[in-house]
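Derivation of every value follows stated rules applied to the coordinates shown; laboratory data play no part. The structure displayed is predicted, hence computed values, not measured ones. Cβ atoms are built from the backbone, for glycine too; each structure is taken alone.
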Structure P
Amino acid sequence: MEKVIKIVLAILFFLCLLDMPYSYFETVRFVAMVAFGYLAYVEHKQENQGLMVAYIVLALLFQPFFKIALGRSLWNVVDVVVAVGLVASIFYKLKSEKTD
């Protein structure tokens, strides 16, 4: 389930690079907040405090209620970095599962 959430989020973040209506960005922020909250909960259950804190920070960054004004170009950088990090975390988790 976490893999699917991470892939969907990564796709949503990459689509933010396109010229989309503002309502798309608002929807992405809300979906990201909920998804990162869920991922933080999963990491808490697995007692991985580092990733849990990272997902909480990302949920707070993307939350739609108190918007953080970074500007379009900086938000594009954030979207790409987070999307690449999500995809990398899938491969990292797969690699660590194979070695266990």
Structure Q
Amino acid sequence: MVKVGLLLRLEAKPGKEADVADFLTKALPLILAEADTTAWFGLQVGPSTFGIFDAFPHEAGRDAHITGKVADLLRATWTDMLSCPPIIEKASILAAKLPES
């Protein structure tokens, strides 16, 4: 059961949309290595607007993700590809449907 999540909004600089899409695609193998990241989605919701939603079974999993490799990579590269800092919101998950493992 997932109980907590993160919702990030990423706004690409003009001409950097492909870089943000590439970042999200290349992040997946790093996410797959995170045992407590139960669900992770890299999203594009507009021409220059992207997002990430991820879900975790507990706070410790979310905390590990926030200090993990993808977060480090985003912190190191966001000024090159985003027009403003990522908007990051912590979420409590009230209901979820996930594939059975």
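Computing mean count of other Cβ atoms within 10 Å over residues 30-37 for each of P, Q, which one ends up highest?
Values: P: 18.1; Q: 15.0.
Comparing P, Q by mean count of other Cβ atoms within 10 Å over residues 30-37, the maximum is at P.
Match the computed value 45 of relative contact order in percent (Cα under 8 Å, 6 or more apart) to one of the structures P, Q, and report its label.
Numbers: P: 39; Q: 45.
It must be structure Q, since only it matches.
Assign the value -11500, calculated as helix-only ellipticity at 222 nm (-39500 (n - 2.57) for each DSSP H run of 4 or more, over all residues; to 500), to the correct structure from P, Q.
Computing helix-only ellipticity at 222 nm (-39500 (n - 2.57) for each DSSP H run of 4 or more, over all residues; to 500) on every structure in P, Q gives -11500 only for Q.
With Rg and Dmax of the Cα atoms in Å coming out at 13.8, 45, pick the structure among P, Q it was computed from.
Values: P: 13.8, 45; Q: 13.4, 40.
Comparing all candidates, it corresponds to P.
Consider the structures P, Q: one of them gives 1.7 for distance in nm of label points 7 Å out along Cα→Cβ at positions 46 and 62 as calculated from the coordinates. Say which. Don't skip to the answer; put the middle values down first.
Working: P: 1.7; Q: 2.5.
It must be structure P, since only it matches.
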